[in-house]
Structures are given as C-alpha cells and as structure tokens.
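Take a look at these structures.
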Structure I
Amino acid sequence: FTLALILLENILDDNFICPCRNNLNYICFFLCTFVPAIGCFISTLFFVDVSPEFNNKMEKTPRRFLYAFLTALTWLSIILIDGRYCACAYSDWEGLYTTYDTFGKWCKPTGNNISEVTCQKRTLDLICISQV
C-alpha cells in the first residue's frame, strides 16, 4: 500500500501547480495533503483486512484503526518530505509558478515590491523546515 502512496505522490507531483496567491495557497495545500490522507484512512479502514487469522471482530477493530492511521501518517510524511507543498502554502507573495535550476518549482514574485532573492531564500527555508 505504501508503494501505491508513493506512486500517487509522484503523479500528484508532476501535475501540482501552486496558485502563488496567498489565500489560494492554503486551500491547495489542504486539498493535496489532508484530503488524500483522510481518503487513505477511510479506504484502509473499510477495505483492507489486516488480520485474517482472527475470527473475532473485536480483535480486528484496533488493528484496522492502527493500520489506517499509519497509512494516513505515511501519506502525510511523503508530502512533508517533498517540501514544495509547504513552501507553496506559506509563500505569502503573488507570483508565477516557475522552475528554477537549483531547487525546482517555486513561486517567483512578480512586481517590484519584494526581492526575488528574498523569496528564494524563504522558499528554501520552508522546504527545509518541512523536511525536518
């Protein structure tokens, strides 16, 4: 199941576009992070049988909840280790989502109100914080 989560993250990663607008960044982060985690939890809870050797349903229930929780936690870990989703969420400047040679995709600021170097440093800091 973990391999399926990693595959899903790779698909999401290829198609992920940060809106680079402060109010929409949080919504995008929530949709890409917590909605799949909740979906993983619910689908694992109802569709995965983790202990076929037990016949008693009371013995299966705690194991199902634990396995479902670990699956959701695995998804959250995969997303946070990537770092770009958190960097998108906390980018508080307007910009364009572009690719940079050093650290990949980020919100490049538009206009003269904020320095591009300052935004690059902030993006790198956010990626590092997310990965810790």
Structure II
Amino acid sequence: VTLLPADPNESAHSLRMEIHQKTGVAVGVLVIDSRTHPMRYGCSGVAIGCSGFPAVIDERGRMDLFGRELKVTRRAIADNIASAAELLMGEADEGIPVVLVRGLNLPIGDYEGIEQIPAEDCLFMGIIARNANSRLT
C-alpha cells in the first residue's frame, strides 16, 4: 500500500511548476491511482490530481459524426490519460513511476484540479440512494 498525497491537485501543481522552472517547458501533470468498477473484475487508472490541462472537456453543443448535437458528453481527459499510463506503469513490481505522454492536442496552461460534483448530481449516488433498502443481487 502506498499512501496518497494529502492534496493530489496541489502535488500535481507543485511538480508542474518545478518542471517548468528547471526546464522552461510547459507541461501538464497527473497524479494517478487505480480504481475498480461496479460489477467488473479488474482495475484501471484514475486521475486524482491534475494540473496544466483541462481534466474534463465539455463537448455539449458540438455535433457528432452524424450531425446530431451532443447533449451530455463531457470527455474525462485526465482519467483517460491515467488509464493509458497505468498500462505502462503497471500495478505490481514494475517500478515505473512516471509516463511521458506526447502528441495530445490539449491546451497547456493554468488549468488546475479535478472538479468534484455534488452528490445530488452524481449518477451513481442517485442510484445508491434510490436503492438503499433493496437487494442488488
């Protein structure tokens, strides 16, 4: 078990600033962990801290390939990068603490943190609340 930083967003920000100070290069930084999914075996990467690029890109209002307006799509950029990085970093004794990702068409700048949504707006919390007294199996 590895202890997580007390404030993963601040850790990502501090590391991003240090990299910029030492190299002059503007980068984005993620702090990642692994998570499991309900009713699924296996784990995947998840971003718990983010600095330097948008963690989520809101696509609502854009058109899909068939000319239909996107109504709910928000792309979890940080989580998707975290999952890809986790494939390279591994979950056991690989000893790969850092992955460098290049070629993404993302804005780099003063984007900070991963937004937490209120419980009442969360799909999963709503399902749990509605079914708190029922059997799920």
Structure III
Amino acid sequence: MSELMLSGGCFCGKVTFNVHGTPNASYFCHCQQCRKLTGSAHASNMQIKPDAVDFTQGKDWINEFSCPTGRAFSNAFCRNCGSGLPFMGKSGEWMYVPIGSLDNPPVDLIDYNIFWDDKANWYEAGIKAKRCSQFPSEE
C-alpha cells in the first residue's frame, strides 16, 4: 500500500487526529475480544507505526482500557461519546487506528480477515440478509 494522508476523529468531534505513512496491514478482526469491545461482528483496524499518528485536538478526552484477560491488548476511546480511537499495541511497536474513525478511508484498505475461525456464528447469515438504504420500516 502507498503512503496515506488521512484525518479522523471521534463522533462528537472533541478528539481529532491525522495519519500519515504506510500501513503495515489493515484488517477485520473477528476474535471474541474485538466483537465484545466493538459490539459488532468484527473490529476494523489499520496497523501503522506510532509516529504516523498525530492527535490534533482533544488528547485529554481520551481514555484507555487494557484487557485483563485473554490476548494482551488495549483500547482507546473518547470519554465523551465513546468512539474508538487510535491506540498503542502492547509491544509499543504499532499503533492501531479504528478504520471507522477515519473521515475518508480508501476503499481498498482491508488486507485480511483475521481470527476468521472465531467469527460470530451469525456473521455470514447477516452478510446475506436483505439490504436496505435506511431503516426497513421507512422504505
């Protein structure tokens, strides 16, 4: 992947950041920890060197959570709106940027589906479900 110049932030706008550089990888993580953490079928993260992420506003609004069990990892989020934000990996070698926190992520960003064998048992059925452009009751 080529070098990126992206901006992002939390839902309420209190925290903003820029990303510049070449990601090591981008993936959907289907492990149980990421599903619980996001409340979704998978986490969507970009792995990049820490010096590639610059917080431009609201660092004091960031809280971190370190997982006490399972694989060692942490999570960062806005303490006002709860949105996921870039967080440092346990090794300190990589930063993980939630792709949904980016303003305009490239369409070809995802390289991998990781922990595929751990995916939610309802994931594939959900992919095949009827598609709507808004809430079903509004169509």
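Every number in this text was worked out from the coordinates using simple rules, so none of it is lab data. Bear in mind that the values here come from a model prediction, so they are computed numbers and not experimental data.
Remarks
- Among candidates I, II, III, the computation of P(r) over Cα pairs in 10 Å bins from 0, in percent that gave 10, 32, 34, 19, 5, 1 used structure II.
- Structure (I, II, III) behind the derived value -8500 of helix-only ellipticity at 222 nm (-39500 (n - 2.57) for each DSSP H run of 4 or more, over all residues; to 500): II
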